[in-house]
Structure 1
Amino acid sequence: MNNSRCLYPGSFDPVTLGHLDIIRRAAAIFDTVVVGVLHNPEKKGCFSVEQRVDMLQRVCRDMPNVQVISYGGLLAQLTKETGISVVVRGVRGVADLESETAMARINHQLNPALETLFLPASPEMGEISASMVRQLAAFGADLSAYVPQEALPVILAAFQPQ
């Protein structure tokens, strides 16, 4: 693709190896990947937006065509404001595909220029989710098979007993 850009949105609370896999694959397809960290004031994340952006910037440091931003509000509005017409979403299975398809339809209604590209999770990443990582971290499990090494210290620090 020539001068192509996509947006990979999510909460990334925290970033996982599954997220990183989708980012790397999208970066191989598009000239620029904008990773959008959602700030939803209605939800209390485990990590602040600033921490999530910082973790993503660290893990994407070796990919010069990846930018990390934070945003609030509707994804369709962000794509209008940035002029990005492709959203990339990773799907782990049928349940993800159903919910992501419904969201893609709504986003397309809100911004008819918007297309959603689904990338299936790599087989070894199919079971990794941020909620699973948070649960494992809460019980002190080894997270090294689930999160990028650059993000591990931040994640571990968040779950240290006070």
Structure 2
Amino acid sequence: MKFFKIFARNLIQGPSTIAFPFAPAWTPERLRGRIVFDLAGCTGCRACEQVCAGGAIRFDKTPQGLRFMMWHNTCVFCGLCTFYCPTKAITQSDDWHMAHAAAHKFEMAIREVIPYTTCSVCGLKTLASAPNPVGVVPPFSAEEIEQHRQLCAGCRKKAMAERGATS
């Protein structure tokens, strides 16, 4: 008898499932989804590679610069890379739509290269990566970030000491 009561209630209320993929699906707040990489904010510190639980993040040295590769097929979406990135160059979006055909598996990757540049002070070959302005007092201006992007690590330290910044 209880069955008919439940059956009638379900007929009146209608379906309780979502017609995905034919209708938009609800996404919970703070969902850890697809990784987003900001090349301009990366310092090349490789902290994300060290803490990646699934081994989805790799850095390789190439003649053009330091290559960042992130494979979404291997990522377990734990969020460790976003937590430990000092410049927040890696973030997680709420995009969870990653179903794909096997033929497109190599498109499920982020491939970016942090190019080499010549230090504008000493002439050494260095990465044209962003300085780490997080927590620096007073904060960096956009011009200072561009100036520091053209410096090697040693010259960047000297420039910070001359600036009188504290972190």
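None of the figures in this text is laboratory data; all of them are computed from the coordinates on show. Note that the structure is a prediction, hence the values are computed from the model and not measured. Cβ atoms are built from the backbone, for glycine too; each structure is taken alone.
Which structure, out of 1, 2, was distance in nm of label points 7 Å out along Cα→Cβ at positions 28 and 92 derived from, given a value of 2.2? Intermediate values should be presented prior to the final figure.
Values: 1: 2.2; 2: 1.1.
This figure was derived from 1.
Volume of the Cα convex hull per residue in Å³ was computed and gave 115; which structure, 1, 2, did it come from? Before the final figure, lay out the partial values.
Details: 1: 115; 2: 188.
Attributed to the structure labelled 1.
Going by relative contact order in percent (Cα under 8 Å, 6 or more apart), which of structures 1, 2 comes out largest? Working shown, then result.
Numbers: 1: 30; 2: 21.
Largest one: structure 1.
Out of 1, 2, which has the highest value for mean count of other Cβ atoms within 10 Å over residues 4-11? Before the final figure, lay out the partial values.
On the way: 1: 19.9; 2: 9.2.
If we compare mean count of other Cβ atoms within 10 Å over residues 4-11 over 1, 2, the biggest value is for 1.
1, 2: which one has helix-only ellipticity at 222 nm (-39500 (n - 2.57) for each DSSP H run of 4 or more, over all residues; to 500), as calculated, at -12000? Kindly include the intermediate steps, with their values, before the conclusion.
Details: 1: -12000; 2: -6500.
Attributed to the structure labelled 1.
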